[in-house]
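S.K.: Read through the structures below before going on.
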Structure P
Amino acid sequence: MLPFMPDHPDPALRPLDHLAELAGAAGRGDRPALVLREMTLNHNQLRQRVAWLAGWLAQMLPERGARVASWAAKGEITCLLPLAAARAGLVHVPINPLLKRAQAAHILADSGAQLLIGTGSRLASLEQGDLPPGCAALGEAEALAAAEAAGRELGPSEADPAELAAILYTSGSTGRPKGVMLSHANMWLGAVSVAHYLGLADDDVTLAVLPLSFDYGQNQLFSTWFAGGCVVPLDFLFPKDVVKACAKHGVTTLAAVPPLWVQLTEADWPAEARMPLRRLTNSGGALTVDLVRALRGLFPDARLFPMYGLTEAFRSTFLDPALTDSHPTSMGKAIPFAEILVVNDAGEVAADDEEGELVHCGPLVAQGYWQDPERTAERFKPAPAASTYGGTAVWSGDRVRRAADGLLYFAGRRDAMIKSAGNRISPQEIEEAALASGLVAEAVALGVAHPRLGQAVHLVVRGDPARAEELPKRLQRDLPNFMQPQAIHWRDAMPLNPNGKIDRTALQAQLNQEFAQ
């Protein structure tokens, strides 16, 4: 376990790429670091391959701050590129491999990426004009081979920890995905914080099942390597694949989102898969009381960490596992390096049990949205006067309340974001895709409570029902699977509010009454 309890940033803060050096410097270089399909890298080999990849990237993109994107399943390139890009003075832009061509093209254009590394099938799906001017595209095997052939090792960087290191794209309640700008310090301190409160050690094995394009998924790598442990990246089709991997690799740390936990509790867990597990971590949605009980019953010896976070501030809170049985619905308290305030509608710190907006202060707060000062100003504002850290805070849009014992409880969201299967989904993206099909005149996407998904996507449209069979096919072509509506409802007319606009509240109430589970 880490030897300190950080309250404020470590004065020895380093650039992100130094994560690759830590285990070797501590004499743990021969311990396994990354288990790939074709080989296992120890920490010394991880360091060397990061150095090779960084050296090659610096030759390919000599301009400091240039963006390099990845669009691939979990593998060597997606695991090493965040550190190698940081070492080369570049900015990494990971693209969720589940996204379709149109969403990837938007991210590439918005970020101004100058290099894209991806799997062949994904690169082949791109159409003329999808790559920004001057952007090269290389297959992941080609890129790794070129880096190894070049043999140019780039040593650890001396970058200012405040420099931009990554842009992670996340959906908002309106519009297309926006790029959250993360510094070296944001991600370094995130790794330190999580490694500390999870109690990670150099004999831990983390099964990385979450997408590495998410902050939660990416930190699986960073926090484990900070502690000197080993990561096993896994893309899975069925819950049984996760169970088999846990048994095969002696997994000690498993992170998931509520819909996946539901599926995993329904799977058959032999003793060799269950017994090595030391900790389970949850984010991307609240655990229900029944799910907490199911996890505690299935994994009685594993510590369960309910967590809450947002990409704009990484992680915000965690619940001490000792309290999960007595306070199963709580979000817990602030993680190390975070200060969490609850601000009421009057702009003051809320009283005990008074509902307010969760405001995150401290060094984990991101630098804003890439090339979007308007939306940055809406969410990133001066910290409230009561803040110990001061500076800039991120206003989450989530409504919470703080009990007298300091524990936080989620109350709801201020905006129309849909959270389904751990994914944050913009209703507007789905609506725009439906309207762009030319098959409907109006469209409203809403989230409806669902026991396995958290929320299921429902799409209400006005158009010609005779063409109802065509719309799902178009949406399958244009939207990733996790954005697909579970149901499409055709209406002759939409309800209107007094201002003559579509009454989304009335539609939500109708769907909740009929379909909420």
Structure Q
Amino acid sequence: MAFSILWVDDNIDQLRSHVVYLGERGYEVTGVTNGRDALALLAEQPFDAILLDEMMPGMGGLETLEEIKKLQQHIPVIMITKSEAEDLMSRAIGKRIDDYLVKPVSPLQILSALTRQLEARQLTSQQVTRDYLSHFAQASQRIGSANSPADWEGIYADLVTWGMDLFQYSDRGLLETQGEQMAAANLALSRYVRDRYQDWVQGADDAPVLSTAVYRKWIEPEVQANEQVVWIVIDCMRLDQWRMIEPLLEPLFHLDRRHYWSLLPSATPYARNALFSGLYPLEIARDYPQWWTAGHDEGSRNAFEGELLGLQLEQLDSPAAKSYKYFKVTDARETDQLRKLYGSLGDIRLIASVYNFLDIMAHGRSQSQILKELAPDEAAFRSLMRSWFEHSALFEVLKQMARRSVTVVLTTDHGSMFCRRATQIRANRDTSKNVRYKFGDNLSVDDKKVFLMKDPQQYQLPARSAIENYVITTENYYLVYPTNYHEYERLYRDSFQHGGISLEEMICPFVVMRPRS
């Protein structure tokens, strides 16, 4: 492919050897001697990149650059200058140059700069493809031999990285292959969790950090060591979604990245209550029944997170026990209020807040054709999540935190699964309504596709009767009743749900962020 280059230099005739060198390597170079001629030519024909001399009589390089960006905002501009003066470089970068070279420049330097700007994506794509193909067999072997939480955390992190890189740089064929490998990993994970989960919640030594231990092990030490900690829980955020907003936060904070595992069911009433209380659902229901509302209105079971947090702080004798605030943010109005409140909480030791927007968006997508069009798949939903975050009041609050001596802890309560396959369940009318998990009496399911917990108390889950069971879906299955099966099978297919066993739902990002300034 031949690239068209515009070279603007008042001594262009003296650069003929450079032009010939570039021409031999597939670059078509058009030379002009001043900025005004360059702008006139740029208005008449397209160019792939511009080489721009900084020192020219009449309209100088910076002035020409400013006018170029008005005509073609995204065209790569490489500035060639005689000086590396800091002020000059700052002004040039501020006007959005893409690269710069300092005279005298060799033809090879020019070629390298153009290659970086024009061929980097193609070169990266080729390298990503080669790397993934060489690691495919190794990744499959790792999945087959994984035998610890750390093994699974590493596998999941690598699969997320490959999925995002392949989406950005490679073809859809390899992306489908990566998706099949993720599915194979989730199948193997479901067997692993079925085998180990009961031991984990009973205190096994090989247990990962579970929801119940997150505050005690990782957040309380920060509270002990720092004047103020801001703990933010973005409801229903997956690791790949965190990776989308990570580049926005890295310039502001030093990031200490970790993973923890959500309790089962990997759903808000169970996983988030455990985060704030440090207790299993069975313990909350047994010891604090006033905070574990009876009946099937599970949403009400998260109405007392602030009280549960206070209880945990008292039990740990935390310095934040008498100096903490808890907020739940579900709409823009509450976010605006919270933004104002953060500025007046300078002496509060621990500020904890839950942001529900992502969870609302995931559930709302099932009911909204517009959201389905905007986010038809996981990659598009990631992009939508980044767009929300980048323009959110939450991001503005975090920018404020980065300018203060504040330690920020950012995490989630669980992730979500993009559900693709229905499986039937037969149950009584009073069975819970969720489609990734259910609890009730006389549940009849295909136990190859779900994890059937016949004795919930052995899994630290409450039961209302001696015959109540829990069923937790695995892989990308969702539960549908035989009545109106096809209607509900269509309704929930390709929807984001949570509560089941999957890498996406159970392995949660946890990040300690310390301001760079």
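Nothing in this text is a laboratory measurement; each read-out follows from the coordinates by a stated rule. It should be emphasised that the depicted structure is a prediction, and the values quoted were computed from it without experimental measurement. Cβ atoms are built from the backbone, for glycine too; each structure is taken alone.
S.K.: Determine which structure produced the value -14000 for helix-only ellipticity at 222 nm (-39500 (n - 2.57) for each DSSP H run of 4 or more, over all residues; to 500), calculated from the coordinates; the candidates are P, Q. Intermediate values should be presented prior to the final figure.
M.R.: Numbers: P: -9500; Q: -14000.
The value was obtained from structure Q.
S.K.: Here relative contact order in percent (Cα under 8 Å, 6 or more apart) was calculated and came to 12; which of the structures P, Q was it taken from? Don't skip to the end; give the middle numbers.
M.R.: On the way: P: 12; Q: 16.
Going through each structure in turn, the value belongs to P.
S.K.: Now, a different point. When percent of Cα pairs over 30 Å apart, for residues 68-355 alone is calculated, the result is 52; to which of the structures P, Q does this value belong?
M.R.: Numbers: P: 35; Q: 52.
Answer by label: Q.
S.K.: A value of 30 was computed for percent of Cα pairs over 44 Å apart; which of P, Q is the source structure?
M.R.: Numbers: P: 12; Q: 30.
Comparing all candidates, it corresponds to Q.
S.K.: For structures P, Q, calculate FRET efficiency 1/(1 + (r/R0)^6) of positions 76 and 220 (r between Cβ atoms, R0 = 41 Å, to 0.05) and state which one comes out highest. Please list the in-between numbers first.
M.R.: Working: P: 1.00; Q: 0.25.
Sorting by FRET efficiency 1/(1 + (r/R0)^6) of positions 76 and 220 (r between Cβ atoms, R0 = 41 Å, to 0.05) in descending order puts P first.
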